[in-house]
Structure P
Amino acid sequence: MKKVKLGYNGWSNYETWLVSVQGIIDYMQEYALEEMEIADQISNSKDLKEVIEDSMVDEGFCEDLFEAYVGDDIPRNGIIADFVNSAISEIDFREIADHVNDYLKEEAERLDDELRGSGRR
């Protein structure tokens, strides 16, 4: 029997989808790509599998980046703060980390192919 994924527009829930549609995941991907120095690691002839394994992010990394991204926009107290914090608690940061890791793996493989094609690897 085929398992049907329920959720919101391909994401586990509305809150996680909203993080995606607002471009915050794109920010996380670019930040992680730069922070992990994937291009430099591949240029320095580091093993692709090792680069990918060393570059994976976890849900804590994504949650911290999210909080840094929206930090000043979140009210500190009152009913609005309660609503916002309730919504934030529903975000599936594990799913977001998986999405970011898929992107990092694809970028590492693309950069590796590019360097191999140019003869620099």
Structure Q
Amino acid sequence: MTAEPNQHQGPDAGGQPLQRILMWEGYETLIRDGSKRQTVRYQDPFVPGPAEIVFEKDSGEDVVIGAEVTGVRTVRRDELSEQDAVRDGFESLAQVQAALDRHYPDMPGGSAVDIVAFELARP
């Protein structure tokens, strides 16, 4: 069974489905300043194309930023590199692995993950 991309129809997608990339609010500053240019996802597929990054705040508020998924690369979790960590806004691979453990506590070490690269939409 293949998971379907996380999509809905958006007003500015030019007729294409608009993907929603849900993010922890703690990543907002890193994304806005360009330090985080990708996200590692497990069983949460994306495809290149229009997207919006949605920060779900503890307050219940959603903050939405327009974006474009520019590429998706599938690797095993144990194949992630230091370079992947830096593009994901972390200082080390160990930090990425710790974040994956928090976000996906039941994910086995050798699982396939998607590295989803994105760019923020220009205002």
Structure R
Amino acid sequence: MKSFKQKLLAAYGPGTAHPSFQWSPDNPTAGQCAITALLVYEAYGYDIYEVKVNRSRHFFNKTPSGEIVDLTAEQFAKPIDYSDCRQRNPRDLYKSCNERLNRLKFKLTGGQLHEAE
């Protein structure tokens, strides 16, 4: 999972971040939670969950044993309280962020995609 996260960090950018988040090189995981949770779901089969953080929806995964896998948690200044989370259907997330997900997949596979800084 560590090498997977390193690849994600190198591929994140303003074009993969949710538009309501201020992406920056200093906070590369900002706005990347939904597409990251989808990639973890695709790669490992871990279920996707949603929790409210600072009035925003935040997505992460859980293993079959209940272990939390949140590769974008560091975008927030404070630790996340995962106690009031709910499971999400991946299809719902695909509908809302498919374009950003495809952009991230393209970058992860070595494609070159120009993004305005």
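Values quoted throughout were computed directly from the atomic coordinates according to the rules given, and no laboratory measurement underlies them. Quantities reported herein were computed from a predicted structural model and do not represent experimental measurements. Cβ atoms are built from the backbone, for glycine too; each structure is taken alone.
Which of P, Q, R yields -11000 for helix-only ellipticity at 222 nm (-39500 (n - 2.57) for each DSSP H run of 4 or more, over all residues; to 500), as computed? It would help to have the intermediate numbers written out before the result.
On the way: P: -21000; Q: -4500; R: -11000.
Computing helix-only ellipticity at 222 nm (-39500 (n - 2.57) for each DSSP H run of 4 or more, over all residues; to 500) on every structure in P, Q, R gives -11000 only for R.
When you work out mean count of other Cβ atoms within 10 Å over residues 28-35 for each of the structures P, Q, R, which one comes out largest? Mind dumping the intermediate values first?
Working: P: 17.0; Q: 13.6; R: 23.9.
Checked P, Q, R; max of mean count of other Cβ atoms within 10 Å over residues 28-35 sits with R.
For structures P, Q, R, which has the highest computed value of volume of the Cα convex hull per residue in Å³? Display every interim value, and only then the final one.
Numbers: P: 131; Q: 119; R: 106.
Top value of volume of the Cα convex hull per residue in Å³, among P, Q, R, belongs to structure P.
Which of P, Q, R yields 4.0 for distance in nm of label points 7 Å out along Cα→Cβ at positions 44 and 84, as computed? List each step's numbers first, then the result.
On the way: P: 4.0; Q: 1.5; R: 2.6.
Label of the originating structure: P.
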